[in-house]
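Computed from the coordinates by the stated procedures, all read-outs in this text should not be read as laboratory data. No experiment lies behind these values; they were computed from the predicted model shown. Cβ atoms are built from the backbone, for glycine too; each structure is taken alone.
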Structure I
């Protein structure tokens, strides 16, 4: 997805938020420094995730903290684990377990912080969990995706946030029980609340997938814009029968390129992404995009 003018103030606000978490006395310095990045680095045709990566790297460098969201990530996993039995019951009672598992997986996507469309703290999910399950999907391609899952031998699953990964377990288990080879793609380095290998500890994810691939470098979404970075992963994904992509940032990254088949599971938290997807704002989306 291309960078829009609306992305800039949103990213500056989020940079201020993450600096506030660790070094509140440096918030104004961060706003100035990140504004300078915006003034000097924006170029025509730049992707939103490339620019976002620049902004967050500048904020992280300023505060000298590698993982400012560390506490929020742990709290998100803790809350999600507490809600997990309820999520399992919801899927077990459903007439369409794959669709239900996708919906549960998407609900975890609200565990994002410092932006519109997210919640203020992980504990807030407890209050809104049932309401989110009851919401209507703005786009529902689950039947088509279900058929693709059934017909695929290998599935690439691009993970998003902590907390959210706990709910992903249900869909991962269902696909694994169907005999599918699952390649889980996680972050190699901390960025925002995204899942790294360290964040998987104690969640039992390793037992549900066949392979875990860590992305290269620090990047929002998936760095596909820098030559030589993630080149092996990109080649494998180009051949993939099915890619399941979680969250907005992965959508923003992947939508810049052509793939055989991508199932996007996300909450549309901003106007720019909503318009790009052709859906409403602050809604759950299950959208299939196939190469013509």
Structure II
């Protein structure tokens, strides 16, 4: 898949997900209006929709239909939006910019932002419950998302991330933090796509391996951009990790070390997909995007 084809692929799927997210949510005029506006504000803020697109791509790579993965893709994005709202709160990273817009608590206040994040968790599981899929498939999707979102996923990673501020945590500790905080949901997006697409057990394991490597590569790329990018490029405040003395891949490996590790992980993403044919080309192309040598 060349760059032009990938650009079209990403734009089309992002637009599809954006429409589905709006359709899945209560209208902003529905009581309580302020809360629903805050949820939609964060959920539909401009973004690349990498997680839901991974979900759609994994379903297609498994020989399934993309439309069967739309509900799980939306659920994944709702959990992601919740995590961003809470990550930006004053008690966490205390940030005022996300996806190029004022963060939810800046726009709507801390109480409404907290509740919007909570409500998006419930909305994610409601979307899965309504999915037009077999009951056993829905059960597996709920289990996969719950594992990624809870104490052994995003929440656990956030706890460890906050505890590591100001410490001299080493590379192994940083990798553990980000396998939980970032990697768990990226892996779940891929696995859930495989489940929705009816992937055979061996292929589902391969998709999980891809998702784990993609998640680490994604975080390394993010750490690198936090050092080399600017506010306009990132849509958020750069240099926050250094300002809070957080141990990161960039602080431990340096820029060139991060790029070398990206090379390795992107190569592994391709290797674990060897049993797939051309139907997995979007997954391969998405991994290669992380290996760009410049921000």
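Summary of values
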| quantity | calculated |
| --- | --- |
| Of the structures I, II, the one that -15000 was derived from, the read-out being helix-only ellipticity at 222 nm (-39500 (n - 2.57) for each DSSP H run of 4 or more, over all residues; to 500) | I |
| Ranking I, II by mean count of other Cβ atoms within 10 Å over residues 103-110, the structure that comes out highest | I |
| Of the structures I, II, the one that 17.1 was derived from, the read-out being mean count of other Cβ atoms within 10 Å over residues 63-70 | I |
| Entry that produces 2.0 once distance in nm of label points 7 Å out along Cα→Cβ at positions 79 and 95 is calculated, selected from I, II | II |
